[in-house]
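Each in structure tokens, the structures are laid out below.
Every read-out reported here was derived from the displayed coordinates using simple, explicitly stated rules and does not represent laboratory data. Since we're looking at a predicted model, the values are computed, not measured. Cβ atoms are built from the backbone, for glycine too; each structure is taken alone.
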Structure I
């Protein structure tokens, strides 16, 4: 017996790493089940694997998920979620204000309008840093793949490895060397030779990369304290 195929609506959005818009479809029951099981497991790896699987299934334009910047992955998931499950989500957090000589502890809920979240796309030239008069680097947004590689080294080196993995290319007056032509170990060694003041500029780049964030204000119904909460990353919005 041949059952009818259900055609899903197709939507579009823009992301940092693509000039053209990206097309996607909403979740189906299949993707919703994957996300629910991953959330119930409480494991970071399960959530990451679920995110990759859902994006792979829902993207009409097939992209290499591993090569996409993390902010693009978060933005795409946010857009798919809104078209699938609604534009508002409840967020819960505990009031930590001191009330009658004790922490208040009231569990608060506020609704976040996902439509209010905006993504700022970097301007041309974002991440270009001169290390001396002739040698410079062009940095790129951290991808899922680069983040995973940075987490694989010992903890004391993770920040240096993340900086190394965000190098797109190294240039001087005559040559341009793509980071893909070097090993992670070679890039890490290169980063560790950088003057500290210049390395600080790389850290500023990493601190200023676009992210999914939103501020919400709510007042505790128990103690009356006004909270301003900044939500950042999918773990804050969909915890």
Structure II
């Protein structure tokens, strides 16, 4: 078994990759990804495995629907498939069960992103290689978004704006993202800046991080924030 002791924050992508590597050394056949702000049911894994067996495409990545404290479905796709298995292009990692063999085909998570867009980028890559992400409409986990609300605007910690702007711009120009997603982000990014300037707390700090993200995207910088 591999041992590892991190002396610094390596980012979610590398943390997941280390966990995946350890699990595969232990002969795991499947990898379950979970965020620390998600609450699984006792039967989550067996429910996902049961749902996966109904898919005529194999291998397939199956994910539970994320439900917020107020009952809101936080998943990126509304249920629209009579089979109870809704294809999705933007994969949220928490509550996702991935066959270990899928990593041989798709590769692991891109640790250059550090955080933000990590699961989306992997899901697009998987989809392009014939390993579709699917939401299991009958399987759910409780999930709490680690963000605050201000006048209806969902706000992360200020530094997250750096990764969001840098990584989303990177995904627009050099990923397997669908055209629909690229176009929507080109609209959302400037609108978000206006909303931050008008509504957010710590607005100057938030805008500075967003500007750093834009500059580092143009400079081709990746990894952890280092300004």
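Side notes on the structure shown:
- Set I, II, criterion distance in nm of label points 7 Å out along Cα→Cβ at positions 39 and 55: the highest-scoring structure is II.
- Highest-scoring entry among I, II, by distance in nm of label points 7 Å out along Cα→Cβ at positions 143 and 183, is II.
- Structures I, II, by Kirkwood radius over Cα pairs in Å: label with the highest value: I
- At a computed 0.90 (FRET efficiency 1/(1 + (r/R0)^6) of positions 175 and 215 (r between Cβ atoms, R0 = 30 Å, to 0.05)), which of I, II: II
- For mean count of other Cβ atoms within 10 Å over residues 95-102, the highest value in the series I, II is held by structure II.
- Source structure (of I, II) for distance in nm of label points 7 Å out along Cα→Cβ at positions 119 and 159, computed value 2.1: II
- Structure responsible for 23, with relative contact order in percent (Cα under 8 Å, 6 or more apart) calculated and labels I, II on offer: II
- Among I, II, structure where helix-only ellipticity at 222 nm (-39500 (n - 2.57) for each DSSP H run of 4 or more, over all residues; to 500) as derived comes to -10500: I
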